[in-house]
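Read-outs throughout are calculated quantities, based only on the coordinates presented, and are distinct from any laboratory measurement. Computed from a prediction, not measured in an experiment: that's the story for all the values here. Cβ atoms are built from the backbone, for glycine too; each structure is taken alone.
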Structure 1
Amino acid sequence: MIDSHCHLDHESLLSDLINVLQRSKDKGIKKLLTISTSIESFSKVKELVKKDEMIYGTIGIHPHESNSNFITSDDIVKGLRENSKIIGVGETGLDFYYNNSDRDKQISSFRIHIEASIKAKVPLIIHSRNAEKETFDILNEYKKDNLKILMHCFTGSKEFSQKLLDLNSYFSASGIITFKNSIDLQNTFKSLPLDKILIETDSPYLAPVPNRGKNNEPSFIDFTAAKLAEIKEISKFDLVAATSKNFDKLFFN
């Protein structure tokens, strides 16, 4: 298994990192992608990728951090070149859930990340919440640039997913698909091609059932994989093989 999105730099995971990694290995996890959300976060990610061969990282500014963190596309490309284990740009994107006044800064930051992804030819990890139209419209402007897109913790509509498929996007399922009230999301993932799906924890957030409400960690991805296999009506073995292959194709081809 591969956890395509976690936050090992958060204290609840970082303070117990040796055990977190061991529990991950015990569950058969081969790779962890720990995600940068700010300039400070990236400094921790750079150190984390040195801790274990299974850990990879990204460079980027979360939309909620775009007000207080500024980074140029050249800064991002430079960060990618510092270490071969920094393999993606993000997480970036748009989050208008709280109707924040920083929409323009979010959009500007999003474009900077897109341009860096194009320059470096690496995947773009996208967070999109309450911003389906704006996210798609911006990405669609760069369609000719053959973006490598990963929609992290995808919770969007089926219509949104179909439009994103036209941009050759991948979609990552989190523990949310195990929640009882996520029927629409389950149906969306049922409709998506198996060769476009990844799995993630977004730990320490969004722990899957039966651990909902607890601090999440990468080893809990086993529950998400089992649920997604059920949704796709395939064995968990086949689901894990497919999502792992998809991760490697996206990040290492």
Structure 2
Amino acid sequence: MNLLAALLVAALAPAPTPVAPEYVALGDSYAAGVGAHRAECGRSDAAHPALFAAARGMELRFAACSGATTAEVATQAEQITPRTSLVTLTVGGNDAGFADVMTKCVLGGENSCRQRVEQAERFTRDELPARLDAVHAAIRARTSAPVVVLGYPRLFAPTGRCLLTEAQRAAVNRAADLLVDVVRTRAQAAGFRFGDVREPFEGHGACGPNPWVNDLSFPVADSFHPNGAGHRLGYLPVLERVTTGG
């Protein structure tokens, strides 16, 4: 083939299809979108990872799953590939037993709630840091891409009509603050970026006038999880800001 023919062939050849950047979303029900319209494993098209990927034209590998612990997220990390350009993560609440905390606080009295909250706080201080370090190491071993760790909101507005007393709500919110502080500290120690969602959720907890967190709901699994507004107006802006370095 002469040079002219080769140039004509090259000019007529179709351009390669651009490859969308790959985004891997890891974590528990707060990452999956339980509380917003959901499907398999609690994953929802209304969850912040799906919203972020759609807005950025990214290929989403949605590995987050309801009920996931740090050990299970380490397995989710196998979804990371050499093409991955961003990883997000929310985990720690299931290790600390927050589902059981909410069961005790809804079905029991203030004393039962307080005792279970204190148990969760001890675990969060004493045992959770090492578990977070292990899952962070598993993620970093698979990629050098940016990793964004997102925390948890305070679940309750301090006042308003609610199944829980003000004392119970304060105890749960205090435990959530401790959880976020530990998650943030370990994320930053791993060199990951951290996004704190507590500020945008302020005033939008369960039992408030404009809740972004579900109160006791049906199906019950949706209870005490962010609703669609919580993902769209609470989590998504924080993820956008942290990924752009804002």
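When distance in nm of label points 7 Å out along Cα→Cβ at positions 105 and 153 is computed across structures 1, 2, the figure 2.0 traces back to 1. If log10 I(q)/I(0) by the Debye sum over Cα atoms at q = 0.12, 0.14, 0.24, 0.25 Å⁻¹, for residues 129-216 alone is calculated from each of 1, 2, which structure is the one that comes out at -0.38, -0.51, -1.22, -1.28? The read-out comes from structure 1.
For which of the structures 1, 2 does the calculation of FRET efficiency 1/(1 + (r/R0)^6) of positions 57 and 121 (r between Cβ atoms, R0 = 35 Å, to 0.05) return 1.00? The structure behind it is 1.
Upon calculation of log10 I(q)/I(0) by the Debye sum over Cα atoms at q = 0.07, 0.08, 0.14 Å⁻¹ from the atomic coordinates, which of the structures 1, 2 produces -0.20, -0.27, -0.88? Present the calculation step by step, with values, prior to reporting the outcome.
Numbers: 1: -0.20, -0.27, -0.88; 2: -0.26, -0.33, -0.86.
The value was obtained from structure 1.
Using the calculated result 2.1 for distance in nm of label points 7 Å out along Cα→Cβ at positions 209 and 233, pick out the matching structure from 1, 2. Intermediate values should be presented prior to the final figure.
Values: 1: 2.1; 2: 1.3.
The read-out was computed on structure 1.
Computing distance in nm of label points 7 Å out along Cα→Cβ at positions 81 and 113 across structures 1, 2 gives 4.7 for structure 2.
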